[in-house]
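These are the structures, in structure tokens.
Bear in mind that the values in this text are calculations on the coordinates, not laboratory data. Keep in mind it's a predicted model, so treat the numbers as computed, not measured. Cβ atoms are built from the backbone, for glycine too; each structure is taken alone.
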Structure 1
Amino acid sequence: MRAALGGPRLLLRRLREIMAEPINAQVRLDKIVINIASNMVAEVCSVYVQRSDGRLELFATEGLKREAVHLTTMRAGEGLVGLIASTAEPLALSDAQANPAFSFKPETGEEIYQSFLGVPILRGGNTLGVLVVQNRARRVYPEEEVEVLETTAMLLAEMIASGELQSLAQPGAAIAMTGAMSLKGIGIVEGVGLGYVVLHQPRVVVKKIVAEDTASEAARLDAAIEQMRASIDALIERGTQTGPGEHREILETFRMFANDRGWLRRLREAVATGLTAEAAVERVQNDARARLQRSTDPYMRERLHDLDELADRLLHQLTGQTLIVDQASIPENAILVARSMGPAALLDYDRSRLRGLVIEDGGASSHVAIVARSLGIAMVGDVSNITTIVETGDAIIVDGATGDVQVRPQPDVEAAYGEKARLRARRQERYRGLRDIPPVTKDGVQIDLHMNAGLLVDARHVEESGAASIGLFRTELQFMVAAQFPRAAQQFALYKSILDAVPDKPVTFRTLDIGGDKILPYMTRLDEENPALGWRALRIGLDRPALLRAQLRALLRAGAGRELRIMFPMVTMTNEFDLAKAMVEREIKHLLRHGHGVPSSLKLGIMAEVPSVLWQLDEIMQRVDFVSVGSNDLFQYVMAVDRENKRVSGRYDLLAPPVLRALKSICVSGEAYKIPVTLCGEMGGRPIEAMALAALGYRGLSMSASSIGPVKAMLLALDVADLTVKMDGWLGRLDGSTTLRPLLKDYAQRHEIPV
């Protein structure tokens with residue numbers, strides 16, 4: 001066996017020659033296993049490929065019975081081969097049959113072989129198959145042989161990923177890497193998108209795996225590492241970022257990993273085995289990804305993203321490729337796939353070409369979700385490992401309502417979703433037909449439907465949807481998508497453009513709501529134990545009055561001569577509103593003193609989203625002109641639920657009695673003081689939740705433009721007085737109900753109310 005260890009590079013070169021030969025896939029695979037067995041002085045070399053149904057199929061062998069090829073299969077976890085596939089780790093045994101995981105397949109004739117060495121065939125951390133060598137004699141496989149086999153497995157991974165082996169698959173047994181896959185995430189923006197994958201950060205495809213000159217590859221690797229380190233150091237020094245969402249702390253983590261001796265040693269060892277610098281990076285990252293994504297430790301799984309990002313940067317440094325997709329190459333029906341994405345990055349794409357968005361990280365309240373909702377792009381989030389499962393150009397379907405993602409779908413699945421998309425389009429057309437019909441319930445109660453917005457592009461949806469007004473304009477989006485802090489003139493231009501775009505309807509501007517999970521890319525991020533309870537929203541504005549004054553001045557100037565509505569977020573105590581109102585009054589005096597116009601009508605209100613407001617309603621209603629309930633944060637604080645924490649975010653329901661009672665108390669107080677109360681959270685845009693809100697007494701709801709049609713259709717079929725009686729009874733009972741949703745669904749079904 002020692003003679004074999006001197007020739008791993010010779011083996012790789014021979015395998016590279018075989019890969020280039022003009023022969024069919026089975027002949028190529030047969031030649032590969034023969035050469036591996038010969039080089040490693042093994043009596044057996046076998047390749048098992050994972051199918052889309054999860055089974056591992058014997059695709060080629062040297063040493064086992066030939067008739068077993070394409071006949072022998074096993075489940076993931078079954079036998080030694082299945083064990084390697086499920087753990088994604090090498091397995092070396094001197095007495096394989098003594099291992100409890102050993103599973104005998106009589107058709108292979110492997111009962112005469114004692115020792116066993118198997119390694120996973122990995123790509124992007126995903127197991128595509130298993131490569132095995134076996135010997136009759138009992139022997140210990142040294143670490144060097146394990147490394148040779150792992151390196152060889154990389155060539156097979158590229159062969160499998162290329163689709164070449166698909167021609168060998170049995171009917172109905174597609175290879176996992178090329179077959180149809182059904183993935184599940186969280187539906188974020190409703191809609192069905194059919195199209196082709198565009199990776200937001202294009203993955204470098206390593207085509208040259210075997211090095212011509214190991215010394216020069218080692219030098220290339222070292223140079224690329226130094227260049228990457230220098231670029232990260234420069235970014236940290238400037239206090240900037242490389243893209244939306246990548247903050248100083250992330251860059252510091254990259255710098256830590258880029259200087260990690262263990263990581264660098266593994267890269268150099270991989271090059272020493274005969275790999276190119278790019279293949280070495282991919283090999284080391286494959287191993288790390290396979291190990292970390294199976295870890296149950298949340299911290300370790302979080303580090304996976306850091307290592308992925310670092311490996312991507314190093315690969316792009318080695319190849320000179322850009323980290324961002326070429327916009328000109330985007331197809332007409334693109335489905336954008338990303339690990340994570342900031343709102344500015346999404347706005348860089350041509351909206352007319354986008355049919356959907358899928359991201360690994362991010363939920364319904366993420367900032368990119370707000371932009372996707374504004375643009376009307378179907379979106380699914382929390383799809384684990386999606387960026388390593390798909391390739392650019394793969395056919396893909398996104399269902400933003402259910403959270404389903406179909407990768408490389410079968411024709412019948414594609415046809416079914418195509419019909420679903422057409423049905424949704426017809427339903428949307430019916431909703432558009434309701435545009436000019438007043439939102440009045442069956443018993444004559446008018447409930448005004450307003451629109452949430454945050455970008456200039458949203459303004460056109462006011463007329464299209466028939467919204468009564470812009471009930472919430474999120475001013476922070478302008479700050480979040482900008483490369484630097486917007487100057488007063490830029491703020492004024494945006495606010496005036498919005499008001500000019502809807503001249504006959506009011507606009508309610510919410511002052512800057514940043515902090516917590518809304519971190520501006522050009523501002524230093526604070527290290528807070530509980531960001532949602534920390535320095536954010538109006539607290540920042542009052543502590544940094546110059547920031548709030550500049551925004552108020554821009555708003556007041558933009559609203560000169562017309563009605564202007566300004567709303568302050570996260571008011572916790574009445575004196576905070578008093579202080580903010582005093583700032584507005586000072587700015588009005590300043591503008592008048594300098595000859596500027598001011599609004600003809602000015603109304604000031606608050607976002608009711610902090611539970612402390614519930615015990616100050618009398619004082620607040622005597623001070624404000626209006627109240628708008630922020631149901632997203634109010635729910636989070638009332639139920640002690642972190643919306644971004646997957647373990648608890650789905651634990652409680654918006655229709656839980658405590659939440660509904662809190663919402664009702666605000667509405668009742670508004671009625672008593674004749675102060676308009678609306679609700680502008682996502683809750684108002686869901687028909688069944690909106691039905692409950694109407695019964696609680698809400699006569700104004702603000703939502704995304706796409707939600708107005710479905711909510712209006714519900715209201716037109718609702719007898720709100722009848723449901724109010726039912727709701728009062730349900731909320732009056734202390735029977736331990738965790739949600740009124742089943743009762744409301746049953747009521748809607750019995751009364752034929754579309755929800």
Structure 2
Amino acid sequence: MLKQKVIFESGNELASIACKQINYHIMGYYPITPSTQIAESLDLMRSEGESQVKLIATEGEHSAAGVCYGASVGGGRVFSATSANGLLYSLEQLPVQSGTRFPMVLNVACRTVSGPLSIKGDHSDIMYTLNTGWIILFAKDNQEVYDFNIIGLKLAERVNLPVIVAFDGFFTSHQKKKAHIFENDKDIQDFLGECKREFNVLNMEKPITIGSYMNEPDLINNKFQLNLAMKEAKEHLPIIFEEYKNISGREYKSAEGYLTKDAEILIFALGSTFETVKDAVDKMRKDGKKVGAFTLKILRPWITEDIYNMCKDSKLLICLDRQDSYGANGGNMSIEIKASLQEKELNTKVITRIYGLSGKDFYVEDAINLFEEAFSSFEGNEIKRFDYLGKYEGNLQIKNTQYFEPLKAKDTKLNITKVEYNEDKKTFNVTGGSAKDITAMPKRISAGHGACPGCGIPVNVNLLLSGIEGNVVLLFQTGCGMVVTTSYPKTAFKVNYVHNLFQNGGATLSGLLEMYKEKQKRGEIDEDITFIMVSGDGGLDIGLGSALGSAIRNHNMIIFEYDNGGYMNTGYQLSYSTPKGAKSSTSHIGEYEYGKDLFHKDNPQIFAATNIPYVATVAESHITDFVRKARKAQEYSKKFGLAYIKCLSACPLNWGDEPRYERSVIESAVKSCYHPLYEIEYGITTLNYNPEEKNEKLPIIDYLFKMGRTKHLKNEKYSHIVESIQNEVDRRWQRLKARAESPYL
């Protein structure tokens with residue numbers, strides 16, 4: 001055995017340690033709970049010089065999968081991690097990688113697939129991958145996460161197939177436990193051997209074409225070869241398990257049983273639940289009951305012989321599924337285990353219980369009750385072949401609670417003096433209005449939300465809505481703004497509200513809007529409604545394509561971006577809108593990193609390039625300007641198409657500043673021209689506030705140094721970073737002024 005040491009870490013951290021020790025070339029990723037800690041831990045190690053793995057933060061999981069595939073065809077070692085809808089978003093890319101036979105390792109911290117939105121753990125995501133052609137290992141505990149990441153890569157490179165290492169989100173991913181790891185990284189690298197690829201598009205001496213267009217019979221042969229590779233993986237698994245045992249002392253098989261030999265009743269459970277069931281088995285055995293349990297470590301390739309060997313002496317098997325294949329009377333594990341037993345002509349009766357969805361706890365007592373129910377069936381009591389464990393049907397007679405009186409259009413009249421339309425310029429002019437008038441507007445979001453003290457989201461959304469008259473339908477993309485206002489069964493919204501995931505908000509609201517217009521045409525509705533999509537927390541990174549699609553189609557809606565400069569709802573990872581140099585959980589400060597190394601994205605200019613009728617920036621430090629632009633946006637969206645508004649939205653928790661000073665922090669961003677206030681009407685730019693003309697222009701440090709996330713830039717060794725930020729802000733400001741001075745821009 002090679003030298004090892006004991007550490008106390010979570011499954012996520014052990015995955016990142018294995019990645020670092022293997023010394024992967026590339027990790028393409030996008031943050032999603034509960035897998036994000038893997039990228040965070042790797043970035044921290046990189047900042048301190050402990051890891052050389054290059055992390056590429058993408059704008060969504062689909063692109064992360066593309067980055068990984070591209071890196072794989074380049075002949076290097078590639079790693080990634082994801083969960084739930086992130087896995088589903090990347091799903092299209094998985095068969096591409098397996099079908100072209102390029103190895104890599106993907107960690108999946110298993111989580112509930114939305115909707116409705118839930119971030120807790122179950123197996124509804126991993127079961128979607130069964131038909132993608134990837135090898136799938138399932139770790140039941142932290143130690144196995146570490147070991148399977150090493151074993152998985154060796155297997156992947158031996159048979160030229162990608163590998164998933166799956167484990168339970170929040171249970172295995174976050175709970176800290178003791179684990180053995182190798183002391184010397186080189187020992188792991190020697191075990192794996194040199195990274196060699198027969199095919200490599202970076203080899204200029206042997207040019208190749210990857211991903212050719214195929215018809216039959218070539219495609220069927222390709223898939224048959226993939227099938228043969230899975231069979232090869234099945235043959236190599238015991239060999240690699242034995243090789244790993246020799247260096248680690250830990251023995252693995254593709255299935256693990258517990259007191260199965262003489263058991264009359266067995267429970268099958270995947271992942272961390274297996275340990276709970278083992279405790280129940282011990283208690284039942286003390287009472288003389290012959291029970292046992294087993295789990296699988298390998299989901300692909302499927303090994304029928306293991307199932308048979310575990311079940312051949314039992315009368316009844318209780319299959320616990322942490323997901324349901326709806327309408328099939330069982331989850332995927334139940335269905336496949338039943339098929340295996342039928343293939344072996346085994347008469348063991350199989351019953352299914354769906355359990356633990358969205359992280360619902362499963363206790364030792366639950367397993368004991370299942371065993372007892374099964375034994376009672378031997379005495380003639382009826383037992384259901386399929387059921388949900390711990391379900392409740394609810395009372396369908398109870399009416400939904402309406403927490404607020406609906407706001408009528410007549411109640412939302414803004415006391416602004418005048419809204420005029422200039423026919424020649426095709427622009428609106430909004431005049432009048434005071435802070436008193438603005439505060440008199442009823443709020444569409446109540447005070448009963450769960451936002452952090454000082455959070456800018458409810459402030460800015462309510463400011464926007466203060467300028468919107470009449471009926472409103474809101475769509476929120478996933479993010480803090482959604483999470484803190486809609487905790488089931490209550491809501492903080494006084495108006496109609498829809499949620500969809502980050503990546504599809506624009507398209508969803510487009511569909512709703514067009515249904516509204518079609519119903520208007522048919523005389524089915526006569527309400528006048530303003531449609532608004534609210535995005536933030538990086539939502540216009542992953543959701544930018546969908547939002548730009550709505551802009552290009554020029555739908556009659558408003559897109560409002562609260563830019564809080566990070567993926568705050570997942571624990572503050574960097575987004576493309578995070579300031580350069582800012583510290584985040586994926587842009588650490590260390591000897592080898594100074595925070596984010598990219599300049600912040602300029603979304604207003606990106607949307608302006610789609611030629612929509614109205615683009616504007618606003619800030620809570622300039623309230624009247626904010627509300628007037630909201631009113632303009634409403635008029636433009638009604639008459640001419642899509643309007644886009646962006647504000648800078650404070651996040652004291654992650655910006656590292658004081659909630660009571662947030663307005664001054666935002667004001668310094670405006671006065672330093674980091675967040676200039678302007679509008680673009682049909683391509684013509686107008687500056688709404690020029691700090692130079694008022695002798696109020698501030699250096700960028702007046703904004704950066706007010707926040708804890710960028711205070712480290714005060715250090716002299718980062719002066720070149722501050723200078724580069726100042727130069728870029730000045731460059732953008734000069735270009736903006738030039739546009740404002742031009743009659744064409």
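I have -13500 for helix-only ellipticity at 222 nm (-39500 (n - 2.57) for each DSSP H run of 4 or more, over all residues; to 500), calculated from one of the structures 1, 2. Which structure is it? The value was obtained from structure 1. Looking at structures 1, 2, which one was mean count of other Cβ atoms within 10 Å over residues 206-213 calculated from, given that it came out as 16.6? So the calculation was done on 1. When volume of the Cα convex hull per residue in Å³ is computed for each of 1, 2, the one that comes out at 178 is 1.
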